[in-house]
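Computed from the coordinates by the stated procedures, all read-outs in this text should not be read as laboratory data. Please read these numbers as outputs of a predicted model, since none were measured by experiment. Cβ atoms are built from the backbone, for glycine too; each structure is taken alone.
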Structure I
Amino acid sequence: MSTMPATHGHPAACCNVPPVVSSGYSAKGSYDEVDGLKTYATGPDDAARGIVMIYDIFGYFDQTLQGADILATSDDHHKYKVVIPDWFEGSPCPIEWYPPNTPEKQKNLGAFFGKNPAPGVAGKLPGFVKALEAKYPSVKSWGVLGFCWGGKVVSLVTSGDANPFKVAAECHPAMVDPKDAEGIKVPIIILASGEEPEDKIKEFEQKLTVPKHVEIFGDQIHGWMAARADLSSERVKEEYTRGYKTVLTFFANHWP
């Protein structure tokens, strides 16, 4: 896997992630409407940088909201406005469908993905960012982070001609296709779990032509940084925290 040097005057550990709350998390942000979508927003209004988080198929979970708050509050050098638009419009995938170990669950998941294709969201993101620029004029540039299904969205939008983002991250990405990597135009960090296909992750890394950091958290499950994070486990909490810290460090080092 590639390594991530400290650059641009930033130390490798440039952030101070607060203690992670295992259960009953109280989100620091609030919900607003952006471009017609309910959107969770956190972080200072005078931030110069913004991050669009693309949640996993389970939508707004405490673990995901806590991750957004970590990104918004933990970097000592930069302020981030972090937003999570509700692409599912109040109808996320029930987490009880996962793992899809029965024919009924498989059928339901297939229908969900058919209704919510990653290319559709990727195509909407340039317009959504324009709406963000109008709403948060202090933010001069935007990055993107996607979990699972959202990781595929990130690959598609950052390899597209209308990409509006300066830096990108994918955490436990789903539907990994090394062909997507060839067209990605911005620095990108990939944090995979032990459940993603390692050969596809490595091939994806090899095809990237931009600054990158690719790392496999081998003892973590698909979803450990979002809705499926069991934060009552000390090991999961440790790697959840390290994951967000790693993303923050990469963004600090590679945001143009």
Structure II
Amino acid sequence: MTTTTTGQHRSKTDPRLPQLQRAVAERLAATEYDRAADMLEGLSPEDWGAQTDCTEWDVRAMAGHMLGMVQMLASWPEMIRQQVATGKRAKREGCIPIDAMTALQVEKNAGLSTDELIAQVRRLAPKAARNRRRAPGVMRKQAMEDNGEWWSMGYLFDVILTRDPFMHRIDIAAATGAPMTATAEHEGVIVADVVSEWAGRHGQAYDLELTGPAGGRWQHGGHSGAGENLTMDAFEFCRVLSGRATGEGLLRTQAPF
């Protein structure tokens, strides 16, 4: 069992910082891209049309977004191009920037065959991981706003950009029945970081047991049994915290993916 702290001591205006060690974050990023490509490679032709929990996307559209994020991170000029196009679209359509960006990514890659899409993920993912790893300190310290919350760019590079494909793998597994790889060394580390952030966000006593190879047990509040007692599948926990499924009590506290 792991005893968690209540996370960073920060005001609402302080940008959120990554809590993962840099070397761990770098390893997770590279492995997650490999896991995502492996999952896409294993899909049947019928799987690509399956509806996902992201209601506007089937698996094919979701994969187009996943590739679009890799394309953006693999090339600084492409990152600038996407950001400029995102700003224009968000202003024109009155939507939030992340919705504008993901829509652009889906459209950009809609004409690729599934084989071409997977090949681009394989080719560009190492470059994306490298650029995230090499982002200069001055960039990592910059603050950005997301849905009323301030993040450091380091938090985006080390945490969110790994959680995003991880969560989409869960989406694809739920939509298609494809196996979801689950190990303590990779998925378990991502889940543990999510638990730590969730605990810091609600700050209450709890005793949490997540089942499966990516799970574990965490407790905060002085002694086992204090606060809410929760037991659930590790990946379902992530679905609830992402807003894909409903939760009660402390599970109403969400975390970004």
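One of I, II was used to compute helix-only ellipticity at 222 nm (-39500 (n - 2.57) for each DSSP H run of 4 or more, over all residues; to 500), and the answer was -11000. Which one was it?
Computed on structure I.
Distance in nm of label points 7 Å out along Cα→Cβ at positions 189 and 205 was computed and gave 3.4; which structure, I, II, did it come from?
II
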